[in-house]
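The data blocks that follow each hold one structure.
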Structure I
């Protein structure tokens, strides 16, 4: 494991390349079968309730109806998750040109809300465990992202820069980036 300020990161991360290819995967990570939605923290539940009135205009009627019947989240304090319609698509998904997209991220990008989306969604394909561990999670649906990441030379640690800075801070990310670049021989120092 790579340890940065007591955060243990999967040692495969520095060598991995990843860049979402929504045109190919169609936002599969937001519509996976399995019954449980994205894990959310207790604080994020508050953000969901605060943002929902603004972003619900983006959702299909069947998702709004599901929310009326089942609520925005499921679980209990410390173990919340977003609701999933029919144990598949996250209820906060809308479709644009056949691609599943996040209503929170659309609201954020449009300047309508200040919160981007749950950390667990933003951080994917890394998963945070116990608050001090980041592990890689492989999904076959993400194969196009691995292919695009290699083709476009996008290291996973750079692809996730925004969310890693959001969650752990700029200084933490800079230390992590230095370790990753040293491990891959891509450090620009001395040039």
Structure II
């Protein structure tokens, strides 16, 4: 999470919410400590049931001042968004339900209500699942070993992904396979 992102958002007067990950250990510890004893500015909760999953999500918004005061982040971060996810998971060995608990922290450059934050975070994961996951798995971007001008090949994969998305009939993987077979048969006709 580079500061340049926050600087660009400030220059564009855009609202920015960024997930805080373990690659910022000092800031993460300060944020966790600031949220531990503080009273949230607002809270919201949702319960999602579907796809054989029952997830309770609690969002709390905190003032970021205690975590970022006298740091390089002070001019950029306005509030902390804490997302807690509780999901019961069936353990096939013990035949019992175990509770899985995950906590994520997000930083925002503007104040936000918990009700809005919960929607924004969910929409982010929708993008992650519809685009990034498909690109990583189906288009195999993470497995790419291209080291010379990788940006060119990333753009080519983006063109392919966009074409497949627009002309989608099944899943991206199925469509990719069908188009590859169609291209192979066309190539055979040209050679013959």
Structure III
């Protein structure tokens, strides 16, 4: 398959399977003015998504998704921030610039799903556990089978996003962010 087809198929999987699953868990398009939501970015030749939800009154859970041409991955990152003061709703953050959430020191707690959250030696999970990528294929049938496996894994992981949030809390502490300072 060409890079263009591979990019389109991975994008379609996330758009059709991943987004509805996380929306059912309370995530929605990021309210920040600098957020991406499915636009094609010519500089990286790919698609970017930013999805957020507000929990416990003041914890902002942020999922960033990067799907670029030239590789086989759907890269999904999770980060959580403690907002001060606590917003009344996520819509109160509308129009603020979200760039400060993507830059250090706030970005230091970013965890890549199915990559940064495993326990134990990396050899075992790198060889045996599933990843958010199109596996190697040699035929059109193999390609379709690989896409189907990726789609099922995406549905499973996005339905169970709260388990990744729980694991994030085991590894990191939310950065305290004054969202009105932007």
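A short reminder: the numbers here are calculations on the coordinates, not readings from a lab. Being a predicted model, the structure only gives us computed values, none of them experimental. Cβ atoms are built from the backbone, for glycine too; each structure is taken alone.
Assuming 10.8 is mean projected area of the Cα convex hull in nm² as calculated from a single structure, say which of I, II, III it is.
Numbers: I: 11.7; II: 16.9; III: 10.8.
This value belongs to structure III.
If you rank structures I, II, III by distance in nm of label points 7 Å out along Cα→Cβ at positions 33 and 49, which sits at the top with the largest value? Let's see the in-between values first.
On the way: I: 3.4; II: 4.2; III: 2.6.
Going through I, II, III one by one, distance in nm of label points 7 Å out along Cα→Cβ at positions 33 and 49 is largest in II.
Please state which of the structures I, II, III yields 49, 44, 17 when Cα extents along the principal axes in Å, for residues 89-152 alone is computed from it.
Considering all the candidates, the number was obtained from II.
Quick check: -11000 is what I get for helix-only ellipticity at 222 nm (-39500 (n - 2.57) for each DSSP H run of 4 or more, over all residues; to 500), calculated from one of I, II, III. Which structure matches?
I
Matching task: 25 is the computed value of relative contact order in percent (Cα under 8 Å, 6 or more apart). Pick the structure from I, II, III. Mind dumping the intermediate values first?
Working: I: 33; II: 17; III: 25.
Source structure: III.
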